[in-house]
1. If mean count of other Cβ atoms within 10 Å over residues 72-79 computes to 16.4, which of P, Q did it come from?
2. If you work out mean count of other Cβ atoms within 10 Å over residues 176-183 for P, Q, which one comes out largest?
3. Compute volume of the Cα convex hull per residue in Å³, for residues 144-423 alone for each of P, Q and report the one that scores greatest.
4. Comparing percent of Cα pairs over 40 Å apart across P, Q, which is largest?
5. Hey, distance in nm of label points 7 Å out along Cα→Cβ at positions 344 and 440 derived from one of P, Q reads 3.4; which structure?
6. Distance in nm of label points 7 Å out along Cα→Cβ at positions 80 and 264 was computed and gave 5.7; which structure, P, Q, did it come from?
7. Here helix-only ellipticity at 222 nm (-39500 (n - 2.57) for each DSSP H run of 4 or more, over all residues; to 500) was calculated and came to -17500; which of the structures P, Q was it taken from?
8. For relative contact order in percent (Cα under 8 Å, 6 or more apart), which of the structures P, Q scores highest?
Structure P
Amino acid sequence: MEVTSQWGCLSMLFALLAAIAPAAVGTAVLGDVYLAKMEVVGLGGDLVDVVTLDAADYYLRGRDHEQAGAYDEALTDYARAAARGYEPLSWPYLGRGNIYFARQEYEEAIVEFAQGIQLEPDYATLYYNRAIAYYMLGDYEPAIADFTDAVERDPNDANSFYWRGVSYQHLKEYERAVEDYDRVLALDPDYRGVYQSLASAYYMLGDYALAAENYTRAIRYAPESTELYYWRGMSHYYSAEYAQATEDFTRVLEIDPGHMNAYDSRGDAHSMLRDYEAAIDDYTRVLELDPTRAVTYSDRGKAYIKLGRYGEALVDFSRSLELAPDNADTYYNRGIAYYNLEKHEESRDDNTRALELGFEPASWAYMGRANAYYALGEYEKTADDLTAAIALDPAFDGLYFNRGLAYYELDRYELAVADYARVIELSPGRADAYYERAKAYRALDEPKRALADLETYLDLDGPNASDARDLIDDLRAELDE
């Protein structure tokens, strides 16, 4: 009875297994072989060896378990196949490595692939799989080494070239990434994803024209990809092709009306096209989607400044600083709004804060604060700030011009003349420098020089021609006395 019952259980097991059709290629042909050879655990825990499985049987059964998602059973069978010398010797380790990879246990996968490599050091797939495992761990240098070993053994392996390129890109070695992507295209011009990766590498290299060109190629394979249109738009933007950038961002929004970055970037493109109303509309849409986005309040504030809407700009800059209180750029721009609203003390304080926070270029903030000091009648501080600005930007004529104004108010006419001379040296066609220098010459009692400067001012079509002629008449009268 006991033996009969065991055989009864065995026959039921065979019937169950026979009803399962092996799904994987390779096991469909050989599956019946190992289904006829089973190890069965008896009812009392005793092992009943019906037929002994060989290495191939374990390997094939491991394949079936793997494809069915029964990974623990597959690992066991692959280990038994390896222990029994299954050939090719590396295949059981390759199978175990793939299972660990599927379970995202990448360190264990690397160990298994390495064992396979020891047994078959010329098998390119093992290097490729181990490289991918290193890649998933973010270990890009050993990944690159393994991809290199893979392509040395299989020079036509587009996958290894591609993923080596991606690994180089993670290491910011963009030129090498481009070389690998070009190799991929030489092997397979339709390789999926390579044009996008190539475009991305060119973008990071600052070659925005080639980036846009390759994003265009990528779009042919994915015509509804918002990511591709967006980054092509950014490539156009940094190529100063703002109209094309706007078109791409608009296409993104046609596909995905809630794409916040597309609104934001289109706003930037509109600003560069000086379409500030359209920019404000886009920034407003961004803020409707995310009212905590400090940078967008600041960007909208800048657009308001361009339109002379300083009160609205002030509100936006203040809101931005509530959200990001240490933003030097926003303090600087709010200082401009305050200045134009004739709130000069507040403008002075904001430029000071911008300098404390490291605003760049610092010369702009010194000039902004100098303007506030000048409006407040603090001419010594005006000159000091402009001197600091000149030290940082000695080729900017406006700094010398404004310092000349401050020196004139301080009755330091020689210094004013010297500053206006520097302005003329840097910008010979700047009429107002001749006009202001003429005033300084007159204060120094040098009427002939003053007259010469005023004549030049008129020759340059200076805007205050009437005042200049009046001053000329006064100087000539003084010379006649």
Structure Q
Amino acid sequence: MDRSALSATLSAKLSADLIAKLPLLPTIARLAADRGERVWLVGGLVRDALLGRASLDADITVDGDAMALAKAVADEAGARFVALHDAEPTARVVLDGVEYDLAQWRREDLSGDLRARDLTINAMAMPLTVDGLGEVVDPTGGLADLRDRRVRACSREALADDPLRTMRVYRFFAELDFSIDEDTRAWVRATAPGLADVAGERVLVEWTKTLATSRAASALRLMAEDGVLALVAPELAGSPHAPDVATPEWLDAVAWFDAWSERLEKITPEAARERIANDAVLGDVAMMKTAAALAPATDGDAAAYEEVADRLKASAKFKQRGARTIRLMDEARSAAAEWRELVDEMRCMTPMAEDRRRLVAQYSATTGEYALAAAVLIWACEAARGGDPPRRLDETHSGWIAYLASMLVSAVEPYAANPILDGETLMRECGVPPGPQVGRLLAVVREEYLAGCIDSPSQALAMVRGILDRESGSPSTSSH
């Protein structure tokens, strides 16, 4: 496809339909013209439009005063104006959740501004005027790289100017399912040591975006081969540095998670699948894949995960969730093994409904909100280890996780919201003083209820009185 055809394609992408989704574009064009300034759409919006991908945030470059133009747009549209504290004047206008970033040229002209960007596929622009959109400006060959599905840096200097850009190479490799230009990989190897001076928060953004893709394992392998991974997560420094090196266990665990959505689709019933899909901890994909990498690489050392989280200046939630999930691996492994035994017994026609329910009651009491995340992490790690035959392993773990999710929906979570016995009632009716004993007895009530052995407050109180009688050696004197 030649340049003019590609430009026509892009113009079609940014048609009335897209402008309707970015309603401030005509206003920006008009106010810029009124001020005698020119504006161009740049970066991701142009790239994604060519690729047919949705992009509802707009990067705009201005040959004049970007701050003043942004303020005028925000005032007229009743939008929110945010001054961004970059090295060059940059402002953000936010309307209905859509962000429009306006920035002044960072070089002497538009071509220089584009050449100074990170990747060629992000270094294209399109003039925005009151008459519509003009032809693509492409000084670095980004159109050809899109056509050839290739990630290529604008220059070695562009990477050296901001070493964080080395990580974007792998992020777009994974996100777009592109190849990486060999010269670019050589430039990355030469400039990546500068990552040591990049703020951890910025590195974390690229790390999480890369791991959120379905090609995270492939990206991490390349990062390892190019020496980048050792700078970001030295705990994984034993990773391969040549394509013919055997895949390490931790990388297989990440690859397993890359295909998680396909595995989830096979889990039934639908209610269980929906509960798993909406799990807050398990849904933190970058956190789970980070845990999946570090758990086998460090033999389940949660402290190693915490060190990586600290280095990346990750949020407390990211740090706590991953470390807690790793620390619960032993409980998750034991529960999966017990489930496997129960399944084998069920094949012998032994009724085990109570035992299955009790297993969930005990496991969920220990793991709480991490029940599903820890169970899935163990599945990933055991699959990567390659012990049991894959089909047998998948049958066991998928069955266990489906049953666990079903029980969470039908019994565990409803009980947490509305238990059949509370501490105040227990103390009043059974004469138990405040203290640890109350919690212990309530835990027993919970387990027996979830196991299906009791189903009413009166049965719960009778059971508690029986426990107290046995422990005291004499009949309880509390009210019956």
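What follows draws every value from the coordinates through simple rules; no lab data is involved. The model shown is predicted, which means the values in this text are computed figures rather than measured ones. Cβ atoms are built from the backbone, for glycine too; each structure is taken alone.
1. Numbers: P: 19.4; Q: 16.4.
Structure of origin is Q.
2. Numbers: P: 21.2; Q: 15.2.
Between P, Q, the highest calculated value is found for P.
3. Numbers: P: 157; Q: 140.
Going through P, Q one by one, volume of the Cα convex hull per residue in Å³, for residues 144-423 alone is largest in P.
4. On the way: P: 54; Q: 39.
Going through P, Q one by one, percent of Cα pairs over 40 Å apart is largest in P.
5. Numbers: P: 2.1; Q: 3.4.
That value comes from structure Q.
6. On the way: P: 5.7; Q: 2.8.
Attributed to the structure labelled P.
7. Values: P: -24000; Q: -17500.
Matching structure: Q.
8. On the way: P: 4; Q: 9.
Greatest value across P, Q: structure Q.
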